[in-house]
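So, here come the structures, one by one.
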Structure I
Amino acid sequence: MTRKNETVVQHAARLHNAKLDTEVIAERMGVAQTTVNGYISRARAAGLLEGPIGGNMGHLLRSLPPEVRVWLTRQIPPGSSMAEIIGAIITDAYYEENEVAYPDAGL
């Protein structure tokens with residue numbers, strides 16, 4: 001059942017996040033499975049789908065305060081991606097918190 005003010009894409013995303021497969025989602029929504037695939041693609045692009053760690057990059061970025069998003073975006077060197085910079089920040093935090101030298105630092 002669609003929730004009040006929920007779009008078809010949001011509805012499909014909610015069912016997908018509940019671990020239902022596209023065949024079941026199509027049956028529940030009363031549409032073709034190919035239509036559900038389109039909804040899921042749009043939901044993925046909109047950051048509505050949950051990943052293996054409970055979210056995705058779009059969801060993560062939207063959850064950050066605006067000033068943090070601006071700062072994070074400015075940290076990305078030309079030719080790099082948001083995922084790469086977040087990976088680097090996490091790696092830095094790990095080594096700093098655990099007082100471990102970087103493997104390639106020769107320390």
Structure II
Amino acid sequence: MNSLLLEQPIYINRLYVKLAGSAISGLLLDYLMKQFSLTDSSKNNIITLLDADICDNTFLFEEELVKAKIKLKKLPFITIVQRSEAGKFTYSLDPVLFNRYVEELQR
């Protein structure tokens with residue numbers, strides 16, 4: 001059997017697809033939320049990631065990543081800021097706004 005068939009599948013939380021407005025943007029949001037959950041809570045829900053690392057982990061192409069970030073920037077609970085280094089971005093999450101946005105979506 002082909003070893004590629006044995007690799008771990010990529011799962012996307014359906015909520016993130018709904019919040020982000022597309023499967024690709026939802027995949028990025030899902031990945032970011034997992035990264036936020038892995039960070040030290042004292043860092044106030046702020047992470048800095050390289051585009052290349054995101055692409056490697058999500059299998060998104062660079063063009064898809066750029067378009068997904070444009071969509072995510074429109075969401076009220078996440079902020080994306082480019083750092084001085086090319087391809088490096090800081091992502092910040094406001095958990096209160098996130099919870100409100102999810103509650104509104106459920107109404």
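Read-outs: derived from the displayed coordinates by stated rules, not from any lab. From a predicted model like this one, the values you see are computed outputs, not experimental measurements. Cβ atoms are built from the backbone, for glycine too; each structure is taken alone.
Using distance in nm of label points 7 Å out along Cα→Cβ at positions 15 and 63 for the comparison, can you identify which of I, II gives the largest number?
Largest calculated value belongs to II.
Could you figure out which one of I, II the value 1.11 for Cα Rg over 2.2 N^0.38 Å was computed from?
The read-out comes from structure II.
Computing helix-only ellipticity at 222 nm (-39500 (n - 2.57) for each DSSP H run of 4 or more, over all residues; to 500) gives -17500 for which of I, II?
Answer for the origin of the read-out: I.
A value of 3.2 was computed for distance in nm of label points 7 Å out along Cα→Cβ at positions 23 and 95; which of I, II is the source structure?
The read-out comes from structure II.
Given 16 as the derived value for relative contact order in percent (Cα under 8 Å, 6 or more apart), which of the supplied structures I, II does it correspond to?
Only structure I yields this read-out.
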